[in-house]
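K.L.:
Once you scroll down, you'll see the structures, which are given as structure tokens.
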Structure P
Amino acid sequence: MIRMEEMDRSVTLAQQLEEPGGPVLLVNKFDVDAADVDQFLAAWADDAAYFKRQPGYISAQLHRGTGGSCVFLNVAVWESVDLFRQAFASPEFRAKLASYPSSAVASPHLFRKLTVPDICVA
């Protein structure tokens with residue numbers, strides 16, 4: 001079973017899930033033992049297929065650290081916090097967490113785009 005750790009020391013994912021609005025970007029950092037990478041990738045692919053079928057899902061991309069790193073970064077776009085919360089809280093998804101290797105640690109957190117003048121727009 002995967003272990004969850006908060007990415008932000010001040011704001012929990014549970015608190016973020018209470019805030020309405022959208023769109024929202026889910027960033028989930030995973031740390032996995034090298035021996036468990038194949039099991040992790042299979043579990044993540046199964047989760048991604050589940051999320052892809054859910055209302056409000058827009059896209060997802062998994063990244064792996066370079067140089068033999070076993071740190072992975074999932075970046076997923078959702079139409080709203082409400083729709084992500086529904087998919088994340090479902091018993092079907094919760095049951096899938098048992099497929100992850102015991103070495104896996106996840107740190108999910110929600111983000112929104114910001115505008116920075118002359119650099120980026122929301």
Structure Q
Amino acid sequence: MEFGGDVRFFEIAETELFRAAGLSYGKVFDELDIWLPRVHLECDFRRVAQLDDLLEVSVYVGSIGKTSLRLNFEVRRKGSDGTVEEGLIATAHFVLVSVRRDTLDPIPVPDELRRAFAPYISA
């Protein structure tokens with residue numbers, strides 16, 4: 001079985017990025033009173049991964065715009081000794097838009113998110 005079409009790997013990495021930045025989804029959604037729907041997802045599969053392969057999914061913030069942020073992902077195979085192999089299995093990116101929870105109208109990305117994600121921004 002090959003790795004392909006299953007965005008759960010990316011969703012888990014996204015959740016871990018938020019956690020590492022000190023932003024639980026409850027805090028983001030309840031305290032900031034926003035949603036961050038994914039409005040775009042793009043993925044390029046470069047190599048085949050097999051069912052039992054151990055994969056490492058890296059995520060970083062590619063950019064933060066006025067109302068959106070882009071998360072970039074890289075998937076690599078890990079060896080049984082824990083070393084990461086050269087070459088990418090896949091790359092992907094999500095675009096999330098900051099919206100009001102009641103109207104779903106786009107709003108500026110809150111400063112709290114900008115500050116929390118600052119250490120995770122990479123071009």
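Derivation of every value follows stated rules applied to the coordinates shown; laboratory data play no part. Remember, it's a predicted structure, so these values are computed and weren't measured experimentally. Cβ atoms are built from the backbone, for glycine too; each structure is taken alone.
K.L.:
Using percent of Cα pairs over 19 Å apart, for residues 18-81 alone as the calculated read-out, with 50 as its value, let me know the right label among P, Q.
P.N.:
Values: P: 37; Q: 50.
Value 50 for percent of Cα pairs over 19 Å apart, for residues 18-81 alone corresponds to Q out of P, Q.
K.L.:
Out of P, Q, which one gives 29 for relative contact order in percent (Cα under 8 Å, 6 or more apart) as computed from the coordinates?
P.N.:
Working: P: 46; Q: 29.
Value 29 for relative contact order in percent (Cα under 8 Å, 6 or more apart) corresponds to Q out of P, Q.
K.L.:
Can you tell which of P, Q yields -5000 when helix-only ellipticity at 222 nm (-39500 (n - 2.57) for each DSSP H run of 4 or more, over all residues; to 500) is derived from it?
P.N.:
On the way: P: -8500; Q: -5000.
Comparing all candidates, it corresponds to Q.
K.L.:
Related question: Among P, Q, considering only FRET efficiency 1/(1 + (r/R0)^6) of positions 34 and 58 (r between Cβ atoms, R0 = 30 Å, to 0.05), which has the greatest calculated value?
P.N.:
Working: P: 0.40; Q: 0.70.
Largest one: structure Q.
K.L.:
If mean count of other Cβ atoms within 10 Å over residues 50-57 computes to 15.1, which of P, Q did it come from? Could you put the intermediate results ahead of the total?
P.N.:
Numbers: P: 15.1; Q: 12.0.
Derived from the structure labelled P.
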